[in-house]
Structure 1
């Protein structure tokens, strides 16, 4: 088992990313260089107090040693909490199943592309996931001893409260992790019979954890320069329950199913989806009623949150809200009895990791685009139109960013006015095709691969001419165009 931990350590800490690749990453990097009160005040919703505090500690240590800040210090936070979650999960699987199952699951976890990205980049998800998994392990110890009279009552109380504390910190760091709390009941049912009395313990623990999490968020906001109650209310209702439980219909359900399939496909390989289907057949065919119920509830506790989390469209490593599903896929792999099936599955995961791994050893896409823009030598009076996905890494005072169809008309009017004033207008290919074919880090956003011709601005610039100013043979999607009036079109009107 120690070699699996070594493999995880090397695959994460040797490949920490020294660049804020994803949408929120530049903000988190900047916040790591300020004070905690300022971080919680300046952060967008939702805040991540545990993450902010850890980032500031590691950034301070790095700056003390090397005399300058670095994204590496923030990526280190992701790797460290990823390691905590990895150790906790494997120990939990070893306790609930056996060492061989944990070993096989651990190998797969090391290789999943999505988890490798999260745990080597600037991302807050490894923090709440590590705390949730550590709390699960602690709670499993509690469930083991709470009925044993020979165990000191103080130890039982300590384990119970430790679980609540860890889960409370997970909720404080990201309230959306509550969506995955059914997993607590799923694992508890591996050890307990599903009676009301037995389920009362995890239910009470979850309730108390939510209280602790909200209290930590409130106290964190209280240290800042914002009104805590208003922002806490907005965080819970506007960014929490409201987004999860509202606007469900046939179309949103179909999109959620599509998104979860794509996330499973790209982040955890097609073979994981096939493996899930095989396990489902096994559940149906098994004759052991208790075993069928147990596996069914555990599966449901993972798949329902996975489906709901697929409802949302967002940038910054799409599928990151769903990434706890990786641990379930790893468990399924660990339960595979056939050596050949397991090795084929493992090979498929490794093959899927390679393109992602290679992409993140290259020059950051945003920096390639920046170099291309710098070569044009755009004047401050000229206009540069970029995609909202490019905004965090490519911030220019003379730039306009296409965000959605609400500011599309404004962008078109700004382009027309700038040309009328005899100034130049440049536009990136990403802005033309937005919201499709957008880079999400070093790779294309997995649900943005639609027809390039139906981009919001592409369809509205038919009265203009696009002249290629600079392009890259390696990255054709980074081409920069100059927009000019289509004089031939106007002459024929």
Structure 2
């Protein structure tokens, strides 16, 4: 079971056939009545995944209808349908279908193995953990499910159980990268910087040829704003991926994208553009990375004072990545947020507002996690720029509901600081004080000196408005210390 670290999700087909025989599966499923139902379900599942990969919405809908209408051996059909819906990120529908399958066939470990991760995607971590614990009692060798369970524990703040479960995954396969990567980010989101670094360094140590260790060490350093060091690790990852005939194209595109981001952060815009164009030329047709590279080039064009080219590229990025087919909702949101921000920067507020509404509808009811939190933050920023403070506040408050799971994530601190600023502008000084205090702690832990300075400066103003002179003076002294030091932000 393959897990994509920063994007997408893994979906096991479970029908005993591989992607290499999709073409034959399509012919058989379309032209034959398939007398043995189990075989028919498997073939339809393969065909559905093929249609999703190709972006064939009509074909995928037809397969899903056939599976939904099957009457005999219904649990198998519902399981296949639930998997397809999960792959499309239709998690609420997937959960409903899988629950029906489980009601018809209780204690079915294959259904539970799919339902647990779906509950996790929906943010229902307690339910997810219970069901996955049950599966792993009977199927302890399921590496991928062990990782998802460990992440659930981390998101619920059950740190010791998370550590023990990640350790179990490493015992199952000490050289598989996933456990090291996921545990590293779990530590990083919890503000345990040294432990996070140790996980990424351990991955390099156990398999020096594995490019993923270098890639995620680069990501760790980039999040710490150590861009020069991050660049070197990303270059090593790209070099290893380009020299391996077995390298996964998605992994290479991901490494190229992060390398370019690091170059941009250092002001090396020409080098970043070269990397983006290289990725765009080489990525496979239909890949979500095509949208990523187009959108990034659009933002570079905007920075270079080329608004027409920027708009053209951002629109191409959106067209290349519609949600549900080929791209996840998060990947589409990346492109949509870029276009919305571009419209706002050009003063085209009605178009920016319409784009913000589309993105907002996409995220209705979705949980806040480490993959989506930045999108919520950027959407709130877009609403703020459009003068829609109530919409922005609602998003920031949604983000704060995930504080227990990600107490020191920098986006959490930024949401708290932004909401504190809004409270201060509206005269809600006690609330602003509390939020500035929390944001300051996040920025201190993460080493974001400039943002810590700004938060402390806001905190001092809040203290002054509340008549707390000594506290205000202390906050300003701390702010001046950060201001002298400079910082990463």
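Quick note: the coordinates plus some simple rules give every number you see, no bench work behind them. Values in this document were obtained by computation on a predicted structure and should not be read as measured data. Cβ atoms are built from the backbone, for glycine too; each structure is taken alone.
Between structures 1, 2, the greatest calculated value of distance in nm of label points 7 Å out along Cα→Cβ at positions 195 and 259 is seen in 1.
Source structure of the calculated read-out (helix-only ellipticity at 222 nm (-39500 (n - 2.57) for each DSSP H run of 4 or more, over all residues; to 500), -19500) within 1, 2: 1. One of 1, 2 was used to compute volume of the Cα convex hull per residue in Å³, for residues 147-210 alone, and the result was 81. Which label is that? Source structure: 1.
Quick check: -0.36, -0.71, -0.83 is what I get for log10 I(q)/I(0) by the Debye sum over Cα atoms at q = 0.14, 0.20, 0.22 Å⁻¹, for residues 363-410 alone, calculated from one of 1, 2. Which structure matches?
Source structure: 1.
Look at relative contact order in percent (Cα under 8 Å, 6 or more apart) for each of 1, 2: the largest one is in 1. Here Cα extents along the principal axes in Å, for residues 59-218 alone was derived from just one of the structures 1, 2, and that gives 54, 32, 25; the source is 2.
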